[in-house]
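These notes open a run of structures that come right after.
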Structure I
Amino acid sequence: MMHVEVWGGAGEHGRSCYWIGNAQSSVMLDCGVKREGVGEYPLLDASRVAALDAVFLSHAHEDHSIAIPWLYKLGYTGVVWTTRITAEQLPSYHSNWGNYVRQQGGELPYEESHLASVRYAFIEESAPAQQWFAISPTLRVCWGRSGHMLGSIWLMIELEGKRFFYSGDYSEDSILLGTDTPRLSDQGITIDGAIIDAAYSTDMDEQETKLEHLYKEADCVMNAKSLLLLPVPVSGRGQELLLLMEQRYPETPIRVERELIDSMKLMLGHPSWLKGGMAARLAEALSRSRYTIISTDAERERLLQEDIACSRAAIWFTTDGMMQSLKAQRYYDVLRHHPNNGILITGHVAKGTFAWRLLALPDPESGCRIRATRYKIHQGLPDVRRMLQSMRSNFKLLVHAPKRDTDALLQQLEKEGEQDLLSLQPGARIVL
C-alpha cells in the first residue's frame, strides 16, 4: 500500500519535506529547514532514509534544500535529482545557513563530509520540460519550470504506477522567469495525489495590486528625500524589484550589493529559464551601469553617509530578506535615526527574526518607517483555484502556510465546490 508522509512543510512555512512510498519503493520531495531558533529540521525517519530510491529537489531556497546533507549522514547513498543551475547555487545557501546557525549558537546536524557527499543528477539533461523519462523500472518523472526562482521546477512522479504532482514553489507572476504550466488533466487522467503551493492562503490580490501597495510605500520615502532599504533574497524577487524600482524612479540612485548583481548576471547566462525578451532587458540594465554596486563594508559606510549628508533620496538593496545578518542590521542602525527613512519587507519573515521584531515595533519606537508589502512569488487563492480546476486528483494537499491560514483557504475552496482537499501538519500520513 502506497502512502504519503509529511515530514515538514504542510501547516507551516519552511522545512518542506515529503516522503512517498511503500515497503518496496520510496522517494523524497525536498528536504529543507525552517529559520526559527537555531533551525527546525524535517521529521526524518532515519530507518527509511537509506532505502530511498531517489531524492528530488525543486529549488535552492533554504526551506527546501538545506537538510539534504543530513540524508547522507543517515545513510542515503543515491543522487539528488534537480536542475544544474540549482546545484550551482546551493553552496552559497549552505554557507549562509551555516553562518546563521553559528550566529545563533547552534550546530548543524551534519558535518562538512556529508555536504561533500551529496551527488546530483540533472533532470533537464535527462528529458526536456513536460516529457516523461524513466529513472528505474518502477519510477518515472516529468518536470517543468515553476517560475519561482532561477532553476526552480515542479514535478510529476510516477512510482509503481501511482502518480503524484508536486508544485514546489510555484508562480506565474514573475516578470523575468518563465513557467511551464503543468498539463494536469491531459487525456482525462486522474492522478493519485497532489501537493500544492498555497503559501498566500486566502490572499486575493494579483501582482498588479501588490505593486500598487509597494509603490505607495516607496513613494512616501522618496518624496521625503530619504533612504529606502529593501532586504531581499540573493536570488528571486530581488532582481525583479531592481528592475521595477529602476523603472519607477529613473532619477533616483540605486545602491546594490554585489551578490544581487551577480545573481542577475547568472540569470542572463541561462536565458532558457527566462520569459521571452527578458534576457535583453537584463543585459540592457547591466550595461547601463544604472546601479552603484557595493562590494565592501567601507563602500557601504561611505555611500550611506554621503546619502545622509546630501539629504537625497536613494534606494538600497541588501541580500538578507529577514535581516538576520549583522550587515542588514547595520543598515537599520543607520536608518533608524530619521523617521522619514524606510525599510520595506517584501517577503516572508519567520517568527523571532530581526525583521519580524522590527515589524512589531510602533513607528515612534522603531525610529523609521518599517512596512511589509508582499511581492508575489507564491500562489494565493485565485492561483490555487486555477491549479485545482486543471486537475483530477484523489487528494490535494495544500501546503506552505500556517495551519490556521491553510484551514481558511480549504474552507473557502470547499464552499466553491472543491473536494478532496487536505490541510495537514508535519507527522501526518495519507494512505492510498
Structure II
Amino acid sequence: MRKTNHTKLVTALTLAMSSGYAAAAGFQLLEQNVSGLGNSYAGSAAVAENASTIFFNPAGMTQLKEREFSAGLAVISPSFKFSDNQSSVGQLGSAGNGGDAGRTGYVPNAYLSWAIDKDLYVGAGFSAPFGLKTEYSSPWQGSAQANSFDVKTYNFNPSIAYRVNNAVSVGAGVSWQRLEAEYKRLVAVGVVGVPATAVFPASPLTATISGESTGWNVGALFTLSPETKVGVSYRSTVEYDLKGDITVNGPSGAVNAGGTSGAKASLKLPDTFILSGTHRLSNTWEVLGDLAFTGWSSIPKLDLVRTTATTTQAAGAVAQSLGTDFRDTWRLAMGANYRYAEDLTLKFGVAYDQTPVKAASTRLVSLPDNDRTQLSAGAQWKLNSGSTLDVGVAYLFIDKSSIDNNQTSATQSQNRGRVTGSFDGSVWILGAQYSVPF
C-alpha cells in the first residue's frame, strides 16, 4: 500500500511541476529540495540526509537507508519594481512603470532511492532546475521589449551510486529534460506597399517554443572522518533545439500576417560544479559550506528564427535577438545546524550569489537580475515513524539593478525603444519537505 501511495504522489508532482522567478541568479532554481533551504543550500553536495541527494550529488545515496522517498514544495514570491529615468518608448510604449513584475511560482520535487545491495544504490528524481516568470501590468513603457516571459523546465534524473569503501562513494546520473517558454511583447507590424510614415496600432505578439534534451551528472563523496565529509558534483550543459510559433493578434489580417510564422531557437543551458563540506563540531553543532560555479557564458544570446516566411521576412530570418551576453558566476554559502533536542534540529544559512548579467546595457526587462544575498532559517523534525519533516524560509536581498537597454531602430517594426532606469528587487521563499524510509 505504501509503495502505491508513493507512486501516486510522484506522478502527481510530475504533472504539477511549474516554476516561478528563479531564486538563484539568472534563471536557475536551487530549490530542488527544502531540507537545504534553511542552510541556504550550504553543504548541498555533502549532506546526503535524504533522497534529494540524487540531484545535488548522487554518490550520497550510499549514506541512506535501504529505501527512501522524499517530496517537497517551495513557494517563491519575488518582487521587481521599475523606476524610470527618461526612457524612450519608441512607437509602442506608454508612460507606465508596469507595476510589480514579480510573480509567485511553485517548485515541487520528488525523489526515490533503493539499495540493490549494501554498496550499490539506484534512484530517480523529478525536479525543475531552471525557471523564470516576469509579467508587467499595463500600462508599461517597456512593452515593446517584453510584457511577460515564462520559462519552465521538467527534469527526470535516473541515478546510480557505488560505495568504493568506507571513505569513498561515487555516483552518476542521466537527465531527460523538457523546456517550455512563452514570450509576449507589443509589435508594430508593417504591410508591404504602405508608406513608412504610417503607424499601425500596437499588436500583441506571442512566441512559444519548446523542446526536449538530455544531460548527465556525476559526483563523489569523501568521508574524511566520522565528523567531516566533502562532496563534489558536476552537472553537464543541456543543449536544446527548440521549435514553436510566433503569433501576432493585431487589428487586421494583414498586420497579423506581417509577423506570424513558425519559429526555432538554439539554447545551451549552463553546466554547474559544486564543492561542499560538512563538519560536526560537537553533539549539538554542525557547520556547512558550499562553493558553486555556473557556466552562464553558454548563453551569449538567444536568436528567435523564423521557420516560415511572412509578408516582410523570409524563412531563416532572425525575428528577434535577445543579447544576454551572460558571464560565468560563483555562489558561496555558509550554514550551521543546531541540535535543539533529540528530534528537532534548527538550521541557519547565508549565501552570496553573482548575477550572470554583465552591465546595464545587457540587462533585459524580462530578467531584471543582479547579485543577491540570501538569509535562511529552517527546522527538521524527526517523527515517530522514522520519517522527517523539513520546513524552511529564506529572504533574498537583490542589489539595485540599473538598466539602459537600447533597442531603438530606424525602422518602425524594429523600434523597441530604450528602457532606462532601475529595478528594486527581493524574493521570499517558503517550503516544506517530507522524507520517509520504507
Structure III
Amino acid sequence: MTTVHLRPPDGPIDAVVSVPGSKSVANRALVCAMLSKEASHISGIPTGDDARVVLDVIRDSGRSITNLGNEVIIGETSTLKFPGIVDAVLAGTSSRFLTAVAALFESTAIIDGEAALRSRPMSDLHDALTTLGAEVLHLGEVGHLPVSVSRGSLAGGDIRIAGNVSSQFISALMLIGPMLSEGLNIHVDGPLVSRSYVEMTADVMRSFGTSVRIDESTILVSAGAYKGREYLIEPDYSSAAFPLVSISVREGRVVIPGLATASLQGDSEIVPILRMMGMTCDVNGSDVSVMRNSDQQVLPLIMDMSNCSDLVPAVAVACCMASGESVLSGIGFIRNKESDRLGDLAKELNRAGAKVIVEEDGLRIVGPCTWTSVVFDSHHDHRMAMALSLLSLCTSGVQIADPEVVTKSWPTFFADMAPILGATEMGN
C-alpha cells in the first residue's frame, strides 16, 4: 500500500495556499452546460475526478470540448446525446447527477464505478426516478451501482423524497427538471440536510437560464431550456478548510488568495467557525486569512453542522486541539459519504490519541489530546486524508495510507500544502 510521510517545517506557520475551484459548483455548472444545446465557456474548473468524469461524459456524447488549462469551451449541438457506459470511478456526486441525466434519454446507459462507490447507497434516487417513469435496472445489489438507466415514460410532475438522506439526490432531480415536459415539483419529507447545496444547485441552474423556486419543503422546477453562457467557478471553501484549520493545530498565519469572492457555498461557514474557536479571521480584498499566536487558546465548539457537513473532518481535528468538550451534531447522514465520516474518522483520531465518541447524529470530542505517530487509513476518502494530514503538525512520523484519494477533489493537495505540511516522501 502506498503511503506518504509528512515532515512539516519547524516553527509557526506562515503560508499562502491557493485552492482549486469548487467541485460542487463545477459539477452543477458542467451538467447545466451539458444539457444546453448552446455553447458554454466555463473557467476555474478543478482538476479532480468529479469534474473529469462529467467532462468525459460530455466528450463521449460527441460534444466538442476545447481545453484551455482550467477552462473549457463546450461547443453547441443540434442533438443532445448520452454515452452508453459511464465509469464514475469514485465520484459520488457525479455518479448521482449523471444517473438522473441518463434518464432523459431513450437509449440505455450503464452507470458504474469502483468498489467504494458501489458500496454507497443510492436507492432514494433510483426509486424517485422509477416513480417518475424512468427505467432503472439494478445490475448488482439493489439500491447501488451499477445500474442501467433509460427514459421510459419519464415526463416530470410531482415526486416525494426524504430530505434527511442526501441533498445530492434532490440536486440530481432538480438538474433534470427543466428538461421534463411537466417540469418537476419535489416535495421534501422531513428536514432537509445540507440545504445550502440545494440552494447552490438552484443558483447555478438560474445562471443557465432556468426557473427554480425553493420553499420550506417544496422545490418547483419549471420546464424550459438551459442556455449556454460564460461561467466562472468560484474557489472551493471545502478545500480551503484544511489549510485554514492548520492554524488550530499550530500557531501562525495562513492566507487563501481569492477565497472571499466565493458566495454560493455553505462551507464558507468555516470562517465563522474558526472565529468561534478563538482564531483571528480577516478579509483583505479578495483574500481570506486566519491567524493565531501562542497566547490564543483554541476553544471548544458546540454546533449543528447539518448545513456544512463536508467540513466535519477538518473541524473535528480543530476540536481535538481545543481545551474542553466539543459537540458536532446534525450529521448522522455523513456515515454514507466516501467513508463513514463519523465512525471511520473517530477510529483514526482515537488510534492517534484523541478522545472522540460517536453519537447517533454526530461526534463528541474532548481535548486537548496527546498524540502518537500512526499510519492513518484514509478509508478511500479524500477529506479524511486531508484532515488527518494536519496531525503531522503536532507529532512526528505521521503517514497517510492511500494518499492518491485526494485526486477526487484536489490532486495537487500535498504539493500545494508544502508550505504547511513540508516535503513529502512516498513509500510502500
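Coordinate-derived values only; no laboratory data. Because the structure is a prediction, the values reported are computed rather than measured. Cβ atoms are built from the backbone, for glycine too; each structure is taken alone.
When Cα Rg over 2.2 N^0.38 Å, for residues 317-356 alone is calculated for each of the structures I, II, III, the largest result comes from II. Looking at mean projected area of the Cα convex hull in nm², for residues 157-260 alone over structures I, II, III, structure II comes out largest. Given that distance in nm of label points 7 Å out along Cα→Cβ at positions 53 and 309, derived from a single structure, equals 6.0, which label among I, II, III identifies that structure? Computing distance in nm of label points 7 Å out along Cα→Cβ at positions 53 and 309 on every structure in I, II, III gives 6.0 only for II.
Given a value of 78, 39, 35 for Cα extents along the principal axes in Å, calculated from one of I, II, III, which structure does it belong to? The correct label is II.
A value of -1500 for helix-only ellipticity at 222 nm (-39500 (n - 2.57) for each DSSP H run of 4 or more, over all residues; to 500), calculated from one of I, II, III, originates in structure II.
Taking distance in nm of label points 7 Å out along Cα→Cβ at positions 125 and 405 from the coordinates of each of I, II, III, which one would give 3.1? It traces back to II.
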